[in-house]
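The structures come next, written out as structure tokens.
Nothing in this text is a laboratory measurement; each read-out follows from the coordinates by a stated rule. Please read these numbers as outputs of a predicted model, since none were measured by experiment. Cβ atoms are built from the backbone, for glycine too; each structure is taken alone.
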Structure P
Amino acid sequence: MSNFVETLVSRQAELLKALVEHVEISLFSLLIAVLIALPVAILLTNNQRVAEFVLQITGILQTIPSLALLGLLIPLIGIGSGPAIVALVVYALFPILQSSYTGLIEIDDSLEEAAEAFGLSKMQKLIKLELPLALPMIIAGIRTATVMIIGTATLAALIGAGGLGTFILLGIDRNNINLILIGAISSALLAVIFNFGIRYLEKASGKKIAIVFGALMLILGGTFFYSSIGQREELTIAGKLGSEPDILINMYKELIEDQTDISVELKENFGKTTFLYNALKSAEIDLYPEFSGTILESFIKKEVTYSNNPKEVYELARDEIQDQDNFTFLDPMAYQNTYAVAVKRTFAEEYNLTSISDLKKVQNQLTAGFTLEFIDRQDGLKGLESLYGLKLTVKSMEPALRYQAIENGDVNVIDAYSTDSELKQYDLQILQDDQELFPPYQGAPLLRQETLAKYPELAAILNQLASKITEEEMSEMNYDVNVNGEAPSKVAHDYLVKHQLLSK
């Protein structure tokens, strides 16, 4: 409990920022959904056949898995809050539309006839009779949608939209239960607060509802204002999930702000590889650390052949990404964060395993825990099958979870990165890539050419890290963050000072 409180206190500024982002996304989505669903429900009361069709369609949309919907929206809208809001609106439409329509059509016919006898027009009848009578049902639908929106909005963190889901993702990545609890409990409390608040409106007058609606608009405007005054960036640097990208982007930030007047905003744990690449293409971010092997394997659309020579692979990646996307890939660091296949050291000793080829003699006993990205890559599971002839039973899982799985004995072979701190933490042994499946993965800043044209000094500043940071140093820094609990910013700062890239 004391560790939870300490984590909560140390991250209160981050929690406030995530909470504001979560409220902003959730409220905006809810208001849009209400403004769409309520008028549509009113129109549908005049045509039952059309109403059934529309309700069926909105119901079907709600069954689409949230991750799949986000994935479908990214190519159309990009990443960030845009696709998250669209997805949340889609999910909120059905409960609001269904409850509003049901409340309106179940009004007693005798009351409708009495209103007409008094000479009320359709609009007067709607405002003075139908909406007040249907209000409890309408509010009930809004309550259901609100709880669902707040819970689902945690997934917004997967596409760089922020919110309380960032704590959950970071907690999973760092194997930190306290961070997961902060994100989950905060989201649950937020849902409860909004649920009780909206429940109050079920018996409220139209005037009170208008006041509450106005208050929600003020809250939403306040969160946008808070976000705008909190953002002073001229340059946006993002990082993938994990401690290593966090450390690197903090180094970039310190070097840039120490040697220029440029202000930098960091988007830590921004998402997976494709999200950052698409964000860079759409100018939502300005640069992020990437690897030469990833550029050639994941981004370059044409077929390219290359050796396992690090210098040749880097130069090919640099030239191809420049030609294809007009991106600049700066000079690489010394270490290579290449893919690796790892087993428990005790397992390797028991079966005398030293190379990936050795796995073939025990493949019937193997259950592999691989990330989805590794499963889908040619220099991943596909290469293990074609080049090494391995036929493995494979479980797909998130990067951090595969380490827990091998520690618990749920799997006995995993994919890893050569600088992962968990290799030391869980006493794992990397098997030699004796058939040279994995290409070199040298890391360097990847940025838009427009950014470099605007800030030409960035190249010299960031290239100060070129040929620096060995695999041992990177692994130790990751260990300090993941195991010793040090902040990535402190680890980054200490390295820069130690190597005289910063004065203090």
Structure Q
Amino acid sequence: MKKVANFMQTLDARKVALVQALGQHLEISFWALLIAVMIAIPLAIWVRRFPKIAQVILQLTGVLQTIPSLALLGLLIPLVGIGTVPAIIALVVYALLPIFQNTYVGLTEIDPSTEEAADAMGMSRSRKLLRVELPMAMPIIISGIRTSMVLIIGTATLAALIGAGGLGNFILLGIDRNNTSLILIGAISAALLAIMMSFLISILQKMKFKYVLILLSAIIVVGGGVAGYTTISQLNNKVVIAGKLGAEPEILINMYRDLIRDKDPRMDVELKPNFGKTSFLFSALKSNQINVYPEFTGTVLETLTHAKQTPKSPRAIYQLGKNQLAQQDRMTYLKPMAYNNTYGIAVKTSFAKRNKLRTIQDLQSVQGKLKAGMSMEFMDRSDGLKLVERRYHLKFPVKGMEPELRYRAIHDNQINVIDCYSTDSELRQYHLTVLKDNKHIFPTYQGAPLMTTKFAKKHPQIVTSLNKLAGKISEKQIQEMNYEVNVLEKSPASVAHHYLIKHHLIRE
């Protein structure tokens, strides 16, 4: 009963966000299905007289469906950026096969005697198609559309990974915060949406062909009008601030918004939390899909500017990253906060005491006992696991995991060593000890707002407002704020606002 109560409480608290996510999910799904229909049906009509070409296309669309959705999204990002466009393209790719296959089968399996009767009546090819063939094939075609719709709605949850929004935001946020209620809200909503849309499309199978055409035409006109209005409305003077997945980035972007609005209450500021990984955000910033996001100095040098050498002092690291961003990408990197959210290697406190572990180097004595779970980013980075293994002469089995899942796994004793960020609230929540980096291999990671130089010059008041955080927020303070959001389940907005008020950075 407690779990049900928690679910209902979370549902009530997130009802506004749920409605917004449903709208985003429907919009992405609608356009993906419409485009897939407009490609697949005419193509099937054309190739029905060329069976060999039809078989090639069937094989091709079948192969496209086997491409993992995450891989497809990753391939599209360099070409079309992030957000709604790559999500829709990926969904169209997955939706083509059922619609094309059903249309082709429906048209080619019409009784030959029916075709002969239409020819005997002197019907032209186009008239026969519209009056005889399509009406007879329509139930099978609608069945293919129905299958594609269900497939699209399910796959569209992954659109949240590239900043396209939708119900996937709830699922990703639930995984990140170990909140089953959020995961269930996203999953159940997607399932109910798929059932509802499947039912609505099934009604089309019972309608006359001409009414189906009228209805589809009306949907295209209305949908196109709404999309056009949305595009125009987004051309206003809006400031879009995005953050990576997690409580800490969401706290920071809420601080950014409050600081900007404190200076100018009329400023229209939109937040995009849980927007994606570093590469997604940076691509969005360069393409002006977002205006500001918090980035860390170590990540700038390692991932964005690919610096050949990393300085030792925090000030030198920041200055090098700032200069390289300005030269290479025409970016402005504002002054950093005080805390250092660097990498660490953590074990259970009980495990550390039992094996007398104080430093990363001490792991050498227990290598045979180690079972690690680490984030994919840490495993891939040259200043992550690779550097730990090389500098500390360590080698142990490692499983790649989502960041939050590795904490749950070490808590359940499925693994006994993980990577972490020094400000993670889970370190306190799960009673973990961060082993001392006695060889100082991890660089400094201080967070600061990142924006294009063009945007910074256009909005000097925003630069002034955001620079109020320079040198502020200690590691203990940010860890406590993360704990309040992740464990005490306070909203990031309220936690951020409380900090700014308490430290006199904004007016009450």
Structure (P, Q) behind the derived value 2.7 of distance in nm of label points 7 Å out along Cα→Cβ at positions 14 and 438: P
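Can you spot which of P, Q the value 0.90 was calculated from, given it is FRET efficiency 1/(1 + (r/R0)^6) of positions 294 and 486 (r between Cβ atoms, R0 = 25 Å, to 0.05)? Mind dumping the intermediate values first?
Working: P: 0.40; Q: 0.90.
Only structure Q yields this read-out.
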